[in-house]
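The structures come next, written out as structure tokens.
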Structure 1
Amino acid sequence: MGSMIDFARPDSGATKGYLATAGTDRASVIVVQEWWGLNDQICGVADRFARAGYNALAPDLYEGRVTQEPDEAAHLMSGLDFSGATRQDLRGAARHLQGIGQKIGVVGFCMGGALTIASAVHVPEVAAGVCFYGIPPQEFADPAKIAIPLQCHFADQDDWCTPDAVNGLEAAMTAAGVNAQIHRYNAAHGFFNETSEANYDAAAANLAWERMTNYLATSL
């Protein structure tokens, strides 16, 4: 349904991304990749958003690199400039989507979930965010500074975004009066990714999709 495009960054550079469109009168979402890269699964999520009536742009934060190996994914993620990805690639995606449709949301998974929260702090063009099992370092994106409505989906069986870390995020947002909601699932990290034989949970994924699309319908 979609295709690869080039879009401008605020620093006058360019980033590639996968764009699936629904129409100029529609709201838009930035879809932020997991640590595996911009793979077919993430492009499929963008297509799914387009079928649901949203323009969707998934930036290629690894510049064409994709992996299925956890060690290589960890290496790629550790080498990513999170500040540049947020302030340049994701903000560039938001500005590109401004030229297509209406309000803009940001949705991200795993590493992309952390970048979603970072975008909620650092990208003023986005109007709402949906984070899946990702939390950025507080020194980069203080949750008390989140300026947009935020919905979060976390797994109770997660040794990266642990339940304690989620509780800490929730407490910080509550104390700051952030407009946020958190949903927890009796599932593993990555439960939304239908290509993960080990972690995919259809019931949790379907419930999260329903909650997310209802939320975006009222927030965008």
Structure 2
Amino acid sequence: MTKIKAVIFDLDGTLANTLPLCISGFRKSIEPLINRSLSDEEIIATFGPSEEGTIMALAPEHYEKGVSSYLKFYKELHAMCPAPFEGIEDLLITLKDKSVKIAMVTGKGRHSTDISLEQFGIGKYFEAIETGISTGPRKAEGIQNILDLFEDIRKEEIIYVGDAPSDIIASRKVGIPVVAAAWAETAEPKKLKELYPDMLFDNISDFSHWLTLSI
């Protein structure tokens, strides 16, 4: 089996259960601006671009106020998700100890990514971080930037780990193996399986065991 020399992680729903936090932040920041309630589905339908893109889609006339309000609530509400998933930091430490390169490619904007990494205290493990933009998804571009950075590692020695169907599609686009992370309460394993990821795990313990044997 090919040894894994680099791991690229998604953030929301992969490293931590941050999606409920994101949804609460959007609801608290946007609903007062547009004077109506938002369903989870309505909010999630805008995901792909960064949170700035979500606010542009749902409250375009209040963009700047919406962004600043969202980031304020995202930070204030972070007690909803005080730490990464259990076992994640131990895994990051193991990867570092084994000289495996670690990066992150997330659809989150830079500011909210920084808020979460500061809250979790795990930013120090990542050699590179690619964040989202307001105008649309850029996962494939972000992954490619990491591949360019890790140019001494072959594509088959790098995996992307993410919880969304779009993560599988982006990984396929750039030609690297992809592990579907189905351990969050927000994951949709059926949709993930339909896209035939290289591996799928519904708990971090099994994923960590497999990865440790693969490095």
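Just checking, which of 1, 2 has the largest value of Kirkwood radius over Cα pairs in Å?
Greatest value across 1, 2: structure 2.
Of the structures labelled 1, 2, which one yields 1.6 when distance in nm of label points 7 Å out along Cα→Cβ at positions 113 and 153 is computed from its coordinates? List each step's numbers first, then the result.
Working: 1: 1.0; 2: 1.6.
Going label by label, the one that fits is 2.
Which of 1, 2 yields 22, 53, 21, 5, 0 for P(r) over Cα pairs in 10 Å bins from 0, in percent, for residues 97-168 alone, as computed?
1
Have a look at 1, 2 and say which one yields 16 for relative contact order in percent (Cα under 8 Å, 6 or more apart), as calculated. Walk me through the numbers on the way to the answer.
On the way: 1: 16; 2: 28.
Going through each structure in turn, the value belongs to 1.
For the read-out helix-only ellipticity at 222 nm (-39500 (n - 2.57) for each DSSP H run of 4 or more, over all residues; to 500), a value of -14000 was computed from one structure; give its label from 1, 2.
Among 1, 2, the structure yielding -14000 for helix-only ellipticity at 222 nm (-39500 (n - 2.57) for each DSSP H run of 4 or more, over all residues; to 500) is 2.
Using Rg and Dmax of the Cα atoms in Å, for residues 129-200 alone as the calculated read-out, with 12.3, 36 as its value, let me know the right label among 1, 2.
2
Bear in mind these aren't lab numbers, they're just calculated from the coordinates by the rules spelled out. Since the model is a prediction, treat every value here as computed from it, not as a measurement. Cβ atoms are built from the backbone, for glycine too; each structure is taken alone.
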